[in-house]
Structure P
Amino acid sequence: MQSLSESLFPGYLFINLPYDTSWAPLRSTRGVARIVSFGGKPLAVRASLVAELKSRVIDTTAAPLKAGATVKFQHEEYADLDAVFLGKDGEERVILLINILNRQQQVSVPLASIALG
């Protein structure tokens, strides 16, 4: 089995620096095109947002999804809806079997929207 790791935000790097730190070395780092900023000041991202994004990432190396595995949706509005993992639909999407109106339906959803149940 081959493990594949993909970036959730390709081309972006989240960095934690004190606000009064010089960003000049970062700007001159090879591969850095620009710093996301408004009014010439780097955009601050709350640590709680970064933690929330990290919690939504599935570590497929620790517990690979297998056909028949029960999964849960990450979004609150679907939290009570159980689903069964059927397979992958590309690199970033999965096919699930869910029960809607007493009928089994196959749906394709983003991998990041589920967690092992």
Structure Q
Amino acid sequence: MIAIIRITGDVNLDGDIRETFNRLKLRRKYGCITLNPNKEQEGMINKVKDFVAFGEISEETLKKLKEKRGKPSHPNFFRLHPARGGMKTKVHFPKGVLGNNKDKINDLIIRML
């Protein structure tokens, strides 16, 4: 299962990127979804990889996320805070948070709870 966190806002976004965010249900900044992606969703993630942070989420982090931020009506959508300690949003992983964070996404999610 992977977690996808939208890092950037709507300002100066291309219409195709904005539509892809809508289809992924990531309409707001610091929104997070968890899913087991199929082929089409993998293509959408690849399209927005310059605007999101994503990676493999552990069961322990998913449990903490559901306890603190989960709502019964939205089982796989979570609203997060900006990360404690800040984050670099203009550069890709490993120097920044954008793109595929692999296992480090768990640390980012804990900082954003």
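Kindly point out which one of P, Q the value -0.61, -1.09 was derived from, the read-out being log10 I(q)/I(0) by the Debye sum over Cα atoms at q = 0.12, 0.20 Å⁻¹. Derived from the structure labelled P. To which of P, Q does the computed value -2500 (helix-only ellipticity at 222 nm (-39500 (n - 2.57) for each DSSP H run of 4 or more, over all residues; to 500)) belong? Only structure P yields this read-out. Can you spot which of P, Q the value 17.1 was calculated from, given it is mean count of other Cβ atoms within 10 Å over residues 26-33? Working through the options, I get structure Q. Each of structures P, Q was scored by mean count of other Cβ atoms within 10 Å over residues 42-49; the highest score is held by Q. The maximum of relative contact order in percent (Cα under 8 Å, 6 or more apart) over structures P, Q, that is, the highest value, falls on Q.
Bear in mind these aren't lab numbers, they're just calculated from the coordinates by the rules spelled out. Keep in mind it's a predicted model, so treat the numbers as computed, not measured. Cβ atoms are built from the backbone, for glycine too; each structure is taken alone.
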